1. Matching task: -19000 is the computed value of helix-only ellipticity at 222 nm (-39500 (n - 2.57) for each DSSP H run of 4 or more, over all residues; to 500). Pick the structure from P, Q.
2. So if we calculate relative contact order in percent (Cα under 8 Å, 6 or more apart) for every structure here (P, Q), which label has the highest result?
3. If FRET efficiency 1/(1 + (r/R0)^6) of positions 101 and 189 (r between Cβ atoms, R0 = 30 Å, to 0.05) is computed to be 1.00, which of P, Q is the source?
4. For Cα Rg over 2.2 N^0.38 Å, which of the structures P, Q scores highest?
5. When mean count of other Cβ atoms within 10 Å over residues 77-84 is computed for each of P, Q, which one produces 12.5?
Structure P
Amino acid sequence: MPPPMRFLLDTEQRAFAESLDAMLTAADTPAVVRDWARGEHTAGRALWSRIGELGVFTLAVPEAYNGVGPLPVELAVAFVELGRHAVPGPLVETVTAAVLLCEVAGSGDPGPAKRLLPALVSGEAMATLAPAGSYALDGDSATTLLSLSAGELRLAPGHGPVRPSLDPARRLTPLAPGGELLATHPPVARALTWARLAVAAQALGVGLALLDRTVAYVRQRAQFGVPIGSFQAVKHRLADAKVALEFARPLVLGAAVTLDPADVAAAKVTACEAAYTTARTALQLHGAIGYTAEYDLSLWLTKARALRTAWGSPAECRGDLLEALSGGGRRW
């Protein structure tokens, strides 16, 4: 019988996570998120550049295009920290666009990758990606707008007005039709897998932040002369959230190791549902203050809900997983 597998980060991976955590802590990301939600992108772009300098956007791109990857485990480590600090912007979409451009290059046309990837990898540019006719994330701030339609990948010429979103920091815009044709019948399967992995890791980070903030809150909020964290019912709710997140963590790291679409779909469902459960617990235990937009907790609450359906709803991911396990092939 083989020994059990242990998903432990090595020294370099832990140091990478710690450096990201330190940089993002110093950046006061809640203030950046609030500016971003108002359409003020100066602080967010500066933070984006620093994230690029740390090499986050190089992790999904091979050396031929100025990357250091593919390194999916390191990417998952990075996105946990980005989620923990609620960093705004089309983070998942930029990585997904980069992977898709690499896939297009691998299928025989390296031109778009050579032209667009250097700026994306360095953090000088940010990309968004969406099917034509749907809404793209942060189209008003992204410098590279990619649309997929009828088997075509196009560089969209612009975007429409910003639409309301559940998460104010996730600004949705329709992409303008037409634009330069980059590829016909682009291979999207691998890009979708990377997108779901990044969302899963980001959701895990969001859930961990919500849990940490809630634990700190119940320790200092008193009722009947004692901290509410001493109540058995409160302990049970927090324990359930902790178990859900800790169960999701190895699934995310395991999916990063295999990059199997079924594993990634399972990791996304588990991590996003754990984050959503933790968000509900956090909201209940904070009471009325948790509902106020001025309280920083809301920055993570809304993101947990939005990530739950990003790049595949729970039902879609479960369907893909079930189809893969039943041997019926994968729809992607």
Structure Q
Amino acid sequence: MNLAVGVDAGGTSTRAWVVDSTGHVLGQGGAGGGNPNSHPPESAAEAMVEATEAAMAGLDPTEVRAWVIGMAGRSKLTDPDVAAVFERAWARLGFPHAPRPRLVTDAEAAFVSATAEPDGTVLVAGTGSIAGRIRGRSMVSTVGGYGWLLGDEGSGFWLGRQAVRTALDVLSGVHPPSALADAVLDATGVNPTAPDAAYRLITAVNAEPPVHLARYAPLVSSAHAEGDPAAVSIVEHAARLLTDTALAARDPGERTPVVLVGSVLGEGSPVGAAVRTALRATGDIPVLSSDSGVRGAAWLAALEAFGPDTARPRTSTV
């Protein structure tokens, strides 16, 4: 029996599937975060090994013919020292016929998880944001993804920054009172009646790494649900930015699927709802969601191992 292994290594968790040539999932495993940008390389590599070993329990490693990892933070492996850490960890698994995994982005794996179509667009909005043009199940170009300092429009970071700026504008008297501003001040422990409240808020925010502004993004969703005008405006702006980012990665009149990935674009997110509405309004575009890339990584491995007619992986529950 020949096997293929797919791994989805994200910042929060890592999942692995082992599939056979018919698409049956024979093993599943999980572990902690495997993104080397979010975790020390040693622990990220160990998470991938742990999840893969759990999925391979009771199976013969000599039967693995292909291994694909969808990895957030893949660029970190351009550092030779970091790459060496991962190579040593992967070698412990003992796949003699698939000694090294093929690495793809987590966005590519998420797209392939959501649709059988080979071409389309993936739009990712979590802490950061990026859109990718997918051709033949590979990302051939991107729009955005420049990081918090240079871009990430519409992302969790962007939403959190806008929330804090709203609070500062309220404290400065250039914006009317806002439930969103109240929530930000409460979260930071800043007394709005203090004469130096704005400076206290700036100090509190600057005491943390800039990317931690994303922690205020959920406050926008909560205030939006209450009808707060400031939150409504931020959500509408974020949705326009993300929609424009997705459309910039597509050809005029393209009707291939758009796959949405990330917490900002989740089913329960007001930004996600607005983006879905905007994309569908542009024409007959299938808009899909993906919350994990493990199916996609496993299918990419199976296609590599067993050929282009290999069925998409399936389980009784997924």
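Where a number appears in this text, it was derived from the coordinates with a stated rule and is not lab data. Only a predicted model underlies this, so the values are computations on that prediction, with no experimental measurement involved. Cβ atoms are built from the backbone, for glycine too; each structure is taken alone.
1. The value was obtained from structure P.
2. When relative contact order in percent (Cα under 8 Å, 6 or more apart) is calculated for P, Q, structure Q comes out on top.
3. Traced to structure P.
4. Once Cα Rg over 2.2 N^0.38 Å is tallied for P, Q, the winner is Q.
5. Derived from the structure labelled Q.
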